[in-house]
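Q: What follows are several structures.
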Structure P
Amino acid sequence: MEIREITPENVHDACRITLRPGQDRYVAPVSFSLAQAYADPEAAWPRLVCDGDEVVAFVMAGFKDGDPFLHSTIWRLNVVGDAQGRGYGRFAVRAVAEEARRRGRSELYTAYLLGEGSPEGFYRRLGFEPTGRSMDGMYEAAAPVGDLLSA
């Protein structure tokens, strides 16, 4: 597994990532995420997770000083439906944690909607704990970067 930057050569592969049925209510499509990254390139850190030549996931983090939501955040995580449960999501979170550490961040945040099929369980298993804050129906959770890197 490896993390790769989005390039003109792989952007189409990124946009072809499809989730399991019903998961699209919890995470925006990669194309929307890339539009946000284009609009705010100082904050966005979009990457692909690849297993050999196969694109298996997309992750976008936000690292923007002074922004309470995007200071050190997993903004989006899309794992190909057929590839879920194989460790790609965990690998993506660890890659974001490594980037957060490189930038001097000590905590990593994420936010998710609740409901059947929500990613809450995934993040809780990795060590994210609810902060008690919410925005637009999304619940925030945080984990120490060091814990994510040692898990």
Structure Q
Amino acid sequence: MRQIRGDGAAGAGTRIAIVAARFNELVTAPLVEGALSGLARAGVPQDAITVVWVPGAFEIPLVAERLTADVDAVICLGAVIRGETAHFELVANEAARGVAEVSRRTGVPCIFEVLATEDLAQAQARVGGAHGNKGYEAAVAALEMVDVLRQLAGVPAE
């Protein structure tokens, strides 16, 4: 039996893009910091990382798709916090659908870490609080996916 499992060792020689929503930047800025920390820890050089800020989560998929031509993976970060209207569901669902579609269409891993929470406290718990930093976890997932895809293509890790 052959098993393929990414180990996140893709750091050196890997190009990563981060697309982050400015809306709820109190939450998304720590997500970006966490992702950058995870990439640095894995050995991804700073000049191999592109960070693009977009107005909100809804705009993430379009920019993610543009970036797929130049990177090995895209990390999509944002926060949608429930309000009094259905807008929360619309934005969160379309952002998720769009990012998944980009990943499938391009073959480039697009890691979706747009937090959809009931309130600010839940979001903050996921950006360095009780639930860790989901940006960091997204960076780990991106590197694992790069590893897996390289193994499937028969490309040795650098």
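Read-outs: derived from the displayed coordinates by stated rules, not from any lab. Everything numeric here is computed off the predicted structure, so don't read it as measured data. Cβ atoms are built from the backbone, for glycine too; each structure is taken alone.
Q: Can you say which of P, Q returns 21, 18, 16 when semi-axes √(5λ) of the Cα gyration tensor in Å is computed?
A: Details: P: 21, 18, 16; Q: 26, 17, 14.
Corresponding structure: P.
Q: Supply the structure label, taken from P, Q, corresponding to mean count of other Cβ atoms within 10 Å over residues 25-32 with the calculated value 20.5.
A: Derived from Q, not from the others.
Q: With relative contact order in percent (Cα under 8 Å, 6 or more apart) computed per structure, which member of P, Q shows the largest figure?
A: Going through P, Q one by one, relative contact order in percent (Cα under 8 Å, 6 or more apart) is largest in Q.
Q: One of P, Q was used to compute helix-only ellipticity at 222 nm (-39500 (n - 2.57) for each DSSP H run of 4 or more, over all residues; to 500), and the answer was -8000. Which one was it? Show your work: numbers first, answer last.
A: Values: P: -8000; Q: -14500.
Matching structure: P.
Q: The value 4.3 for distance in nm of label points 7 Å out along Cα→Cβ at positions 65 and 81 was derived from one model only; which of P, Q is it? Write down the numbers at each step before the final one.
A: Working: P: 4.3; Q: 3.0.
Only one of P, Q returns 4.3 for distance in nm of label points 7 Å out along Cα→Cβ at positions 65 and 81, namely P.
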